[in-house]
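Please treat every number below as a calculation from the coordinates, not as lab data. This structure is a prediction, so every number in the text was calculated from the model and none was measured. Cβ atoms are built from the backbone, for glycine too; each structure is taken alone.
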Structure P
Amino acid sequence: MTPRTVRDATRELLRELGLTTVFGNPGTTEVPFLTDWPGDFRYVLGLQESVVVAMADGYAQTARKPVLVNLHSAGGVGHGLGSVFTAYRNNTPMVVIAGQQNRSLLPGDPFLGATDAAEFPKPYVKWSCEPARAQDVPAAIERAFHIATQAPQGPTFVSVPADDWDVEMSTLVPARRRVPGFAADPDALRELADALDASVRPGFVVGPGVDADFAVEDVVALAERLKAGVWASPLSSRCSFPENHALFRGFLQPERGATAKALGEHDVVVVIGAPAFTYHVVRPETSYRLPPLFVVSDDEQILARAEGTGIRATPKLAIRQLLDVVSASDRRPPPALVRPSRPTETSPLSAAYVYAELSDSLPDNAIVVEEAPSHRNMLHDHLPISSPDSGFLTMASGSLGYGLPAAVGAAISRPDRKIVAVIGDGSSMYGIQALWTAAREQLPVTFVILDNAQYAAVRVLGDALGAGKLPGVELGGIDFGAVAGGLGCVTYRVETASELKAALAASLVEDRPTLLHVVIDGDVPPSY
């Protein structure tokens, strides 16, 4: 009888944990982990480690389950750290296993050895380790899984020396049930319910945690019972309230004064599943005052720094607790959100016009993955997201390179839904290698590249700050069709409205990945 190895025990554990889809880019220190790859495991190959991690992130966010990533020693982990940072901000349940050089070589600081491997990805992992013994590897992975999947979720990291996988191991490590979410303290929740019942103009701010916790329908029911206006938190990475609902008030901006002004219409505000608040832009100090806040979060760090009264709970359980105790209201609902009129055709096209055409063209259950920060407000105005269940996805970190590969991961996890990625020209080049994986996997993703030949977000902020001429913001000259075609995608070049309509109609029924290179106006208004 062939003795069981650490590799055998780990694979049995991964099956029990549901981690049989692995995103990776292999190196020599991963060969023992990958040896005799099982037929019931799926290995998704990415051509650069930041792309690998972002694909896995998109997969986990849309599959709503944890994901396994396999990286290569210090170099591969280093390449992937930008996307690990994003996974941390996205609260993505992700276990990263990285190869390490053989234990017998480590005292000599070997080629490809990772010095202090477990320290390298900190602080953007919830937990990390390099097990003291080979036999401890499965237990370390199981622990990493449970930490990654406990609220607030996030990536974890295990470094495994290459020669550990062949070590004999007599026992298996059983998989335990995931730790469930937790409800709010009853007295704290009663205080919140009393404040809502006494309120004249209540408001909610919902963040990505609501959608991630399957709580969109619950928060809609709560808002309708209270006739409360609902805002999306600044720079939210998911859609947590249908944007075509009569109670939707719009998107808070990542600037203190603008947020305070928007929330000033309420006499009490409840923030659920979001930081309170994420800011990005600094404007000259003006006095601002937020209404009384209650912040419901599963993250102790958010509760420690947020203004207002903190209540620790996972979103769905807290919302359901509130539904059990708040009274139905006969107060007048807030006024309906007034959206801008539909943009007209221009030459070159505007990003707003592209979003309006997308809104007309997309199937109801489409998932929109976005990374075009210069045009985020135009997306909000002209492409309202109304489908629950991960209908919208972007990065919470602001670190570019997420959107294009995340769309690939989303397409792998959700073959039942159309995935459309809207990516800026500058953003796309951080993860363009993911197009090869999309073609290799034959994923019917529609990639829309908005080409304004610049890093417009940087240029616009520079203009707002009076920075004058800035170096490094001009792009242009990239033939996205040639790049995507060389990586195996169907491509379209779009410069007119008729070309846009035709390309969208064709791409949305393709069973292969398609890329639309859309030339747009370079005149971008301030984002905030």
Structure Q
Amino acid sequence: MRLALIAVVLGTLVGALNHVAVIGGILSPPPGFEPAYVIRNLDTPQYLAWAALAKDYWLLPNFHAPWKTEPALFQPVLQIVGKSGFPPIVAHYGMQFLLYWVTAYALLLAFQTFCKTRRQMLYAAIVMIGALPLKLIGWAVAKWVGAAAPVQLGLAYGLIEYSYETADGFLRGGLSNSYSLTLGTAVTLFAFTALGLYVRTGEKKYFQRLCICAFFGALLHPFEVIVVCFGAIWPLLKMKRPFEIGWLGLAGGLGMAPYLVQSVRSAWVRDASDLAQWHMASPAWVLLVYGLPAILICWLMLMKFQGSTPEDDVLQSWFLATALLPLIPAIPVAIHLFDGFTYCLGFLLVRKVSQDKLFQKYGGRLRPVAYGWAAVSVAVLGTVYFQLYSDGKQADPLIGRPAVIARDERAMLDWMKQNLPRERVVLSPTDMAPWVATIPMISLGSHDVSSISYDAQRAAAAKFYAGMDVSVIDRYGVSYVVSEQRLASGSLLHEEGKLRVYEMPGHMPLPYAGSTGEKRNGFRQWVFGLLGAMAK
């Protein structure tokens, strides 16, 4: 019970920290704007749109793609949010903070499993906090010393690397607060904690818990299970339990089965999953974005790879699987494999240091260095979150993302929700398009992945608004256009401030057209083609 209470407090504090931009937007929106209550990125409206659709669908259509798409997307977590009966924002944050608490509990269990003493726990926490991108440290120092604006902007991508690109839904975040990341981190922590206890004790109940984590983790978010299954291979082989590798893979595979089936059955789900790719060019990326702790671990592993305990094997396998698997092109959305990686760094580095003779000899002298690094890390993160707070209350921030919405846009979205039919294609300005899908209405060029041909759609929209080309209306069957300027075609339906919505009579959503030449993953296309042929 005590551990659960600590988890609630820790999860709430971390959640509040990650939402400082939202808090800034609530406390001090600029003139003409009001709080959006969420970060205005591309991922948040996608989740809100899916949750809105989940009220009426068990399998979801794709309202971010400007075509008529069949209900096919399997999203059980969004089903819970959408069918909860709570207002959208309340349900959204209810799920987010519930998963913060669960993840905090998983992290506390992992501390108890992989750290032998409270001092180790303290040092592991310092490592986790201090696993900062090298560019982020440079950016913070540049701000502190008042470096020229081009220098600061040149290093500012470090802030994106920390708060968005490697966000894990818990300690790392602020620009990407997706609860799918939080869920993935919780699953990874629970799974490797169960594996650590299993290799230490040999008790079957821990392997059963590992399999349960693999199944439900894959069923709810089918990415992190890949690193769990691969990371378990070496420790299980050392235990001489090769058959259990198969059982674990079966559990994960059964959890992933609904996604695989729907990818085979639905062209748009298959295309979206194929476009949702991220891969490392080199393992050096890991060192650059996780900084000094990752570098030290690599050095210590080169000095002495063999761990002293079975738990060391688990952590090393977790580290190597995460660092190397994203090099494989066939793995979808490989960035999710890093959910929970920060905590692996903390546990592994502390255990490696405690076993290294050099650190054992000079450990007492190095403690001030560790505390100094902790102080620097806290100062850097303070600068990060102050920047996110400042950006959240700006209409067009230079680095981060806003958490405010123009009053005209909010009023127009509300009017459209009350007065327009749902299954019609809407063309709207770039910043507004993702939020049209949350009404929910079909929105052209509203998501970089789910829109399937996002760049082509936004280019066509830009030409339309510039008066250069109106063919986008017929090409995508656009029924409604939201515009700041008056249009020669269409019927004006409503005005909200500077925004106007026009109806384009006679236009209806067209059948799904598929991808239009974007870079494809050849191996995955071959696999899906083979499975499709087998299904026939």
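Remarks
- Computed over structures P, Q, mean count of other Cβ atoms within 10 Å over residues 236-243 reaches its largest value in P.
- Each of the structures P, Q was assessed by distance in nm of label points 7 Å out along Cα→Cβ at positions 100 and 308; the largest value belongs to P.
- Computed 1.2 for distance in nm of label points 7 Å out along Cα→Cβ at positions 188 and 300 - originating structure among P, Q: P
- Here helix-only ellipticity at 222 nm (-39500 (n - 2.57) for each DSSP H run of 4 or more, over all residues; to 500) was derived from just one of the structures P, Q, and that gives -20000; the source is Q.
- Given 22 for relative contact order in percent (Cα under 8 Å, 6 or more apart), calculated: source structure among P, Q: Q
- If distance in nm of label points 7 Å out along Cα→Cβ at positions 148 and 244 is computed and equals 3.6, the structure in P, Q: P
- Parent structure of the calculated result 2.8, given that distance in nm of label points 7 Å out along Cα→Cβ at positions 156 and 180 is the read-out and P, Q the choices: Q
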